[in-house]
Structure formats: structure tokens, C-alpha cells
Structure P
Amino acid sequence: MIVLAGPSGAGKSHLATRLGLPVLRLDDYYKDGGDPTLPVIDLAGGDPIVDWDDPASWDAGRAVGAVAELCRTGRTDAPTYDIASSAHVGHRVLELGDSAHFLAEGIFAHEIVEACRELGLLADALCITQHPVATFVRRLVRDLREHRKPPLVLLRRGLHLLGAQRGLVERAEAVGCRVVSPEVAFREVRDLVR
């Protein structure tokens with residue numbers, strides 16, 4: 001497995017598409033919106049909202065289980081999550097075919113690096129990052145286009161994430177992710193899988 005971690009809007013999904021490898025979308029392992037264990041955050045300008053950027057909003061155990069199953073059998077039945085409705089809406093079978101590598105990408109991807117390293121499943125771990133303002137703009141444009149949440153929530157959340165980006169990158173680096181730009185990551189992963 002090759003981990004593509006990094007802030008929301010940094011270009012992980014676009015990079016995964018460019019690389020053409022099978023992709024396990026770790027953001028599909030979010031908890032459903034009605035889960036009572038979801039963390040909340042109080043952002044300026046409104047009522048508290050679910051903190052979808054807190055790892056407690058995500059099921060790391062299920063994600064590691066899917067990675068292990070993919071590595072062991074070359075196949076897993078992964079959930080499909082709809083961010084706009086904060087719910088699982090289906091599933092998809094991910095098969096590796098003849099690929100010796102696959103990508104695991106998502107904003108919490110760094111959370112499974114240590115467990116996957118201990119299990120011997122990790123080929124590489126990268127934290128994709130760009131300038132925080134560029135990431136803010138990319139994320140806001142994407143989230144508005146996809147109607148992920150109401151515009152005011154997206155703006156409030158985006159401003160919060162702008163200030164939190166450095167901390168997320170530092171956490172990813174602390175668990176062993178190499179911090180790189182999308183272009184450097186593209187070249188390095190392409191060289192690794194040749």
C-alpha cells in the first residue's frame with residue numbers, strides 16, 4: 001500500500017487519478033452523520049457543527065481491515081460515503097487485478113501508517129501538501145461545486161482548516177509520511193511501481 005495523506009484540498013484524489021493505480025478511498029470510512037460518537041467543533045459565526053476533520057469522525061479500524069484484506073486477497077468490499085448527506089450510500093468491490101501496489105488516500109490516511117507498517121503492508125507514505133492559501137481555495141471551490149455542505153459552513157470550516165493545516169502536516173510527518181508536493185509525489189510513486 002502507498003499512503004497519500006494530507007489536508008483536504010491538497011490534491012490527493014487528483015494525484016491518485018493521474019497515477020492510475022487502484023485506489024482505496026479512506027474518506028469512505030467516515031461515520032454516519034447520526035453517530036452519537038461524532039466530535040463537534042465550535043467555529044466562529046454559528047452553532048457548533050460536526051468536526052469532520054477530527055479522526056474521531058472516522059473508523060480507522062475498518063480502514064486498516066480493508067487494507068489488510070486487499071494486501072492478503074487482492075480484493076475488498078469497500079463502503080461508499082456521500083459527504084453531502086453524511087451517510088454511507090452503498091459499497092463497491094475494489095480488486096487489485098495484476099497491480100502489485102494500490103493507493104490508500106484520504107485526510108486521515110496518516111492515522112493508519114503506523115498500524116500498516118507494523119503489519120508489513122506499507123510500501124510508502126506521502127503527505128501531499130501545497131501552500132495553505134492554495135489548498136483553502138481548491139477545497140472551497142471543490143466543496144461548493146459538489147454542494148458538500150451549506151456555503152457558510154464550508155467557509156467557516158475552510159478558514160479553520162487554513163489555520164490547522166500546518167499541524168496536520170506535522171502529525172503526518174511525525175508518523176513517517178514524507179511531505180511532498182503533488183508533482184514530486186507523482187514522480188516518486190511512478191518510479192516505485194515501475
Structure Q
Amino acid sequence: MQWKTDVTDSGYLHRQAEQLTAKLLRLAARRFGAEPPMPWIRFDLRGKSAGQFRALDKGRCLIRYNAQLLERHPREFLSQTVPHETAHLVAFSLFGPRIAPHGGEWRTIMATFGAPPERCHSYSLAGVQTRRLRRYQYRCACRTHQLTSIRHNRVRSGQSYLCRQCGKPLERVPEPAADSASPQGK
């Protein structure tokens with residue numbers, strides 16, 4: 001598929017990504033005999049991720065694209081990232097949520113789209129702003145883990161995580177008190 005990528009207008013590139021998503025969904029409908037839903041598409045993803053597929057409630061789906069990476073790498077983004085995320089949507093709609101994210105079903109769909117079935121992009125991230133998340137120490141029976149503030153907050157809200165190695169629940173390692181590190185009375 002040839003897409004004009006020499007235009008620096010971000011709105012133009014967004015429309016190209018949206019049109020390519022729709023075109024790939026039509027191709028999948030013809031090839032697999034089932035019509036996947038047209039997703040909501042947003043260009044609000046930031047950081048290192050180029051794209052993200054999400055299944056929402058009531059059969060609705062969302063694809064988020066990283067506008068900064070689209071603008072920096074338009075040709076590669078349109079030939080790799082858009083098919084990648086659209087293939088996730090098609091695989092989900094055809095086979096349900098219990099398949100491996102980059103498994104055989106997804107790879108078959110990528111081949112149908114004529115795109116390389118690569119799990120991760122290789123775009124240069126030089127100068128791309130990424131957020132730095134605070135890390136918290138958790139412990140299980142076999143080792144210490146570093147959980148990001150996102151997972152730490154989920155634990156505080158009642159979610160639990162198990163160690164993949166020993167299967168035991170992760171428990172927070174208490175932080176030392178700020179004044180216990182300094183000598184008192186000296």
C-alpha cells in the first residue's frame with residue numbers, strides 16, 4: 001500500500017492513519033467473512049508506545065496512536081503500526097480475548113495485511129518525552145520487585161499481584177522513615 005508521507009501536516013497524517021485503519025478492516029472483512037467494528041481512534045498516546053488497542057464495553061473498541069511518532073516516522077508508522085494495532089482489533093473480534101496478543105491468529109492477520117508481524121517498533125525515540133514513574137519496592141517469598149506508581153496505586157485500591165516465579169503475593173516493603181537516617185542529637 002502506498003501512502004503519501006511527505007506532508008508535514010499532522011491532521012493530514014491523522015486522516016491517513018484513520019483511512020488506512022478503515023481500509024484494513026474492509027480487507028479483513030472480505031478475507032475472514034466477519035466485519036470487525038470500526039474503532040474510535042485517538043492520537044493521544046505518548047512516550048515510547050507507538051500504538052495501543054483496547055476493547056471497551058458493549059463491543060466498542062479504541063485504537064490510540066502516538067501522534068509524535070507518526071509525525072517523526074510517517075512511512076514506517078503507516079506500514080507497521082497501523083496494521084499492527086488494526087490486527088489486534090481484528091484478532092480480538094474474530095477470536096476473543098483469550099488468544100496470545102502476538103500469537104498465530106494475530107500473525108495470520110498481519111500477513112493478510114502484508115505487514116511484518118513484529119511485536120515492537122524500532123523507531124528512534126531520541127528527543128521523545130517519556131514520563132518517569134516512581135518505583136516502589138515489593139517483596140515475595142523469593143525476591144524483591146520494583147512496581148511502578150501505577151501498580152502501587154492499584155495495590156492500594158485492593159488489587160493484588162503474584163510473583164511469576166514463586167506464585168506468592170507481593171507485599172510492600174516499608175520505606176525507612178526520613179528522620180531515621182540522620183543521627184539524632186548531634
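All of the numbers you see were taken from the coordinates with simple rules; none came from a lab. Everything numeric in this text was worked out from a predicted model, so none of it was measured. Cβ atoms are built from the backbone, for glycine too; each structure is taken alone.
Of note:
- If helix-only ellipticity at 222 nm (-39500 (n - 2.57) for each DSSP H run of 4 or more, over all residues; to 500) is computed and equals -12500, the structure in P, Q: P
- Which entry (P, Q) yields the derived value 13.2 for mean count of other Cβ atoms within 10 Å over residues 83-90: P
- Label whose coordinates, when mean projected area of the Cα convex hull in nm² is calculated, return 15.6 (choices P, Q): Q
- For 17, 43, 26, 11, 3, 0 (P(r) over Cα pairs in 10 Å bins from 0, in percent, for residues 27-106 alone, calculated) the corresponding structure among P, Q: P
- If you line up P, Q by mean count of other Cβ atoms within 10 Å over residues 51-58, the top spot, with the largest value, goes to P.
- For relative contact order in percent (Cα under 8 Å, 6 or more apart) computed as 16, the structure of P, Q it came from: Q
- Origin of the value 0.95, where FRET efficiency 1/(1 + (r/R0)^6) of positions 67 and 171 (r between Cβ atoms, R0 = 30 Å, to 0.05) was derived from one of P, Q: P
- Test item: FRET efficiency 1/(1 + (r/R0)^6) of positions 35 and 139 (r between Cβ atoms, R0 = 25 Å, to 0.05) calculated as 0.00, pick one of P, Q: Q
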